[in-house]
1. Hey, P(r) over Cα pairs in 5 Å bins from 0, in percent, for residues 100-139 alone derived from one of P, Q, R reads 6, 20, 23, 25, 12, 8, 5, 1; which structure?
2. Figure out for me which of the structures P, Q, R the number 2.4 belongs to, where distance in nm of label points 7 Å out along Cα→Cβ at positions 148 and 164 was derived from the coordinates.
3. Using relative contact order in percent (Cα under 8 Å, 6 or more apart) as the calculated read-out, with 27 as its value, let me know the right label among P, Q, R.
Structure P
Amino acid sequence: MEIIYTMWLRQIIKYFRSRSRIIGSLGQPLLFLISFGFGFGSVFQRAGNGNYIEFLAPGIILMSVLFTAIFSGIEVIWDRQFGFLKETLVAPVSRLHIVLGRTLGGATVASIQGLIVFILTLFIGFKPESAGMMLGAFGIMFLVAVLFTSLGTVIASTMDDMQGFQLIMNFVVMPIFFLSGALFPLDGLPTALALVTRMNPLTYGVDAVRGAMVGTNSFSMGLDLAILITLTAALLGLGSYMFSKIQA
């Protein structure tokens with residue numbers, strides 16, 4: 001258990017030491033919140049869908065969690081190239097524990113990033129419906145963070161090139177975000193697009209967080225949580241298996 005705590009703490013310390021990383025990662029969420037929130041707010045309201053900031057904010061919070069979590073996988077490649085991974089792998093500890101520590105650390109960092117974005121949304125006009133549901137919303141954020149940190153580990157475990165990882169991640173991350181219902185309602189979509197959104201794991205994370213924060217769900221909370229928990233367990237297991245096959 002000590003290695004899990006050590007790997008978790010290492011991720012947290014690296015995050016807080018990099019002020020430029022913290023500040024830089026806030027630029028895109030703020031751009032989306034301001035440009036989309038105020039740019040399309042009147043159109044959204046005229047369509048009878050209410051306040052667009054309240055609809056958009058949970059999706060942008062999850063966007064920040066998604067990007068931070070999945071790109072944490074690049075640290076596997078970084079550690080492999082600079083020798084730290086080899087030192088870790090030859091240690092007399094379970095690789096499963098190493099993966100768990102890395103995953104929990106990356107998920108914690110992503111959740112902190114999501115919490116910072118949430119605080120910023122309050123200054124832009126976002127008003128959660130129920131303060132009592134916020135703890136549940138943060139729990140869902142952490143679950144989503146574990147899911148996509150695990151996915152980042154799965155992909156990074158098969159690669160040894162940081163530039164290639166970034167290209168593949170951009171190819172994966174942007175469709176996941178844009179087809180999650182973070183920016184638009186899921187009702188009334190064309191059949192093909194509706195099918196794609198329902199195959200997207202982030203869809204259920206956005207829906208669950210939006211339901212907890214503003215009381216608006218496209219699916220039931222039970223379905224959202226069941227899918228998220230199942231996928232998280234599957235990807236965590238796959239990530240552990242792929243990491244165990246790494247040759248440092």
Structure Q
Amino acid sequence: MANSLLRWTVSVGVLGVLFFWWSAGAVAAHGVAQDDAAFFLANVGPAIGPYMYLGAKHMFTGYDHLLFLVGVLFFLYRLQDVVLYVSLFTLGHSVTLLAGVLWGVQANSYLVDAIIGFSVVYKAFDNMDGFHRFLGIRPNTKIAVLVFGLFHGFGLATTLQDYALSQEGLVTNMVSFNVGVEIGQILALVGVLIVLNSWRTQKSFLKHAFLTNALLMAGGFMLIGYQLAGSLLNVR
């Protein structure tokens with residue numbers, strides 16, 4: 001049953017990739033609200049409060065980041081494990097966010113975002129015990145979360161690199177943006193943990209855990225397709 005469901009999930013994911021490729025005309029690479037984009041372009045000098053707000057907003061509206069974190073937290077029961085994995089993810093995306101914007105480290109935005117979608121597929125597949133069941137291996141999940149955190153940070157950086165950010169106060173603004181991302185991440189994680197901990201008290205949790213991660217995996221495939229479609233037409 002589990003193997004059949006996994007094959008169904010992969011099939012749905014592949015169809016999702018093909019669908020987004022076919023319908024690429026409706027795809028945009030980076031979803032930044034018009035008012036936010038106008039602020040990035042017009043702002044000159046330090047703006048700590050607004051950049052913190054925009055960082056938190058980006059995390060709350062970044063469904064790719066949230067899906068990955070849901071996968072990471074899904075089977076973490078102990079607070080120390082939650083803190084460890086979230087810290088590794090935070091370290092990864094903070095390094096590449098700041099390096100990407102402040103040091104001008106370039107990366108293909110579509111490729112980076114496709115890898116972010118793949119991070120969702122990876123974590124869901126890991127939660128389904130797919131690596132051990134089909135490949136006979138158990139990846140180091142801590143290293144994986146850190147590495148994928150680097151790509152998530154590049155995703156944030158490539159979003160900001162689309163705008164000619166003022167060099168005046170840039171360091172202050174990027175640190176503020178990153179702090180905002182962390183605040184938004186903490187608030188989002190609190191909500192996710194409340195829901196998960198409540199669900200874990202129900203008998204349905206383990207019963208439907210495999211199906212939930214199968215859907216999470218399919219969602220990751222859809223994100224990959226979304227970015228491949230954007231890359232095909234170079235839509236911005």
Structure R
Amino acid sequence: MTERSPPDAAAAAIARDFATALAADWRSQLGANLLNVSLIGSLAHGGFSRRYSDIDVAVVTDAGLDAATLDQLRATAVAISEELARKLSIFWTDRAFTVGRFPPLDRVDVLDHGVTLFGRERLMPERPPLDEIRRYLCGKPYETWAQSADRFAAIEALEPQSHKSYLRAHLYPARFVFSFMTGRMGSNDDAVEWLKGHIIPGLDVALIAAALDCRRAAADPDALFAARTALPRQVAACTALIRDSEAERP
């Protein structure tokens with residue numbers, strides 16, 4: 001795991017304290033229905049950025065959560081810290097991991113990296129096989145990234161409110177290829193380091209590494225704006241990887 005800068009380490013500590021307070025309050029709200037609360041994402045597997053990271057929290061309850069209860073959990077987060085609540089992303093499911101919002105890669109993340117904040121029962125999902133992970137990655141996540149890449153490639157100016165999504169568009173191929181090939185969930189640092197040791201035809205790894213440097217510095221991505229026209233080529237390289245992998249299947 002790459003050592004984080006002191007500002008990122010301090011921000012990660014604050015975010016963990018926020019999540020710990022959330023788990024305690026949610027325990028009071030949900031009572032016996034709450035089975036487990038864990039950190040996943042960059043607070044768990046590394047690479048937390050004070051500017052660009054979300055605070056990912058996995059919630060397992062006996063029977064799942066309805067929309068009203070989810071709203072209550074989010075309201076609790078706002079009451080603790082309105083600023084940090086804007087970064088909060090809740091992944092949730094029932095004890096059988098059959099409902100809610102808990103995609104395959106996040107199930108892998110909780111298995112390999114999850115940090116328990118509260119545990120009434122130790123419940124873990126079955127590990128998704130590589131085929132399931134690939135089907136998931138090639139669905140909505142891939143479609144969303146490809147559309148984002150095309151959109152950014154065509155813009156004439158980068159607005160401040162798009163800095164985070166623009167940087168993610170440059171970093172996503174590393175995360176995609178890493179998970180597509182290994183079935184694992186890792187940080188941006190892990191994914192870029194893996195890419196440096198593997199040749200993916202057509203993929204500009206140097207550009208991805210430059211985006212990672214920008215993320216580590218918590219900098220504006222304006223220096224990468226000229227590279228926006230390379231994004232469709234990154235998509236094409238990943239599309240070719242998908243096609244070639246399908247052709248190799250028996």
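1. Label of the source structure: P.
2. Numbers: P: 2.4; Q: 3.8; R: 1.1.
Working through the options, I get structure P.
3. Values: P: 27; Q: 46; R: 20.
Computing relative contact order in percent (Cα under 8 Å, 6 or more apart) on every structure in P, Q, R gives 27 only for P.
Readers should treat all values here as calculations from the given coordinates under stated rules, not as data from a laboratory. Bear in mind the structure is a predicted one, so any value in this text is a computation, not a measurement. Cβ atoms are built from the backbone, for glycine too; each structure is taken alone.
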